[in-house]
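Just below sit the structures, each encoded as structure tokens.
Please treat every number below as a calculation from the coordinates, not as lab data. This one's a predicted model, so the numbers in the text were calculated from it and none came from an experiment. Cβ atoms are built from the backbone, for glycine too; each structure is taken alone.
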Structure I
Amino acid sequence: MTTTRSKGAADTEALGAEVAAPLEPGDLVLVTGELGAGKTTFVRGACHALGVDGPVVSPTFSTGRSYRTRAGIAVSHLDLYRLGDMGSEEEGLLDDYLTPDAVAFVEWPAVAAQELPEPAVRVVLRHAGGDNRDVSVEWAGGRADENPRTLIG
């Protein structure tokens, strides 16, 4: 696991972009952190780096949003904060977002831990005073070496 200090939203977006570089369709990224820690900011940077044009906003009130990159790759962004537990939700709620042809980012993934496939990356954002955030990134298995750049610091 690598932990890097972000000094503001621009740094957090840049970290998202760096993590996105080696991602490919079928990859899942779990993004956790307290309210206001920068989860959506991180995902926005990743989505833009993958080639999503236009605004990337929190899907808090709609569970998920789907985007397409300029190259036609599907990108899913889910926010499970408002879900109580998956047992009380519609079966297959996440199926349209977690597809083999999509790169998927899931904020607040704990509520669906049993339903989610194994992630390629786990990201944890923590408040570190003011606009600072500590961003921890853990790649699954041997994938740590796939990230072609050193996280900014």
Structure II
Amino acid sequence: MVGSVGPANLEGRPMPLIEWADSVKTGVPEIDQQHRQLFALVNDLYDKNVAGVAEPSVAETLTALTEYVDYHFTCEEELLAVCGYEDLQNHKAEHRKLMEQVVFYEKSHRQHPETFDMDDFLGFLQFWLRSHILQSDMAYVPSIARSGRPVES
């Protein structure tokens, strides 16, 4: 794996690839906590890439990320079903497509870690997380609020 050099903060540590911000906060506590965990896993993968960490550790983080994405999608879909989200089937279809892409990347890394394009994968994750949360996830927040579940502003 070839490490990439990213920007550093004042302490010389790499800046996170993706930072949590109010703009990606859905206001649904359990979903926001899961999104924060996804950000943390992506940043861990990024940090390992920048530092040139040995392959077994990268593969472990990649597996953890894949498993957590699956867990998050399942939790989110269960919540949306309980809340009667009217566009649930399309949201599930989007999740399936995204999960297929994550699994494809993980499998590619597992089979050919020496040629795996980690920068491409990290770019995909960064774009996917922001766009999915800002568009698809924000679209269900009114349904959750209407169901009577707490939504923080």
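Here helix-only ellipticity at 222 nm (-39500 (n - 2.57) for each DSSP H run of 4 or more, over all residues; to 500) was derived from just one of the structures I, II, and that gives -22000; the source is II. Calculating mean projected area of the Cα convex hull in nm², for residues 49-112 alone for structures I, II picks out II as the one with the greatest value. Comparing distance in nm of label points 7 Å out along Cα→Cβ at positions 25 and 97 across structures I, II, the highest figure comes from II. Work out which structure the value -0.53 belongs to, where log10 I(q)/I(0) by the Debye sum over Cα atoms at q = 0.13 Å⁻¹ was derived from one of I, II. Computed on structure I. One of I, II was used to compute distance in nm of label points 7 Å out along Cα→Cβ at positions 81 and 105, and the result was 2.7. Which label is that? Of the options listed, only II reproduces it.
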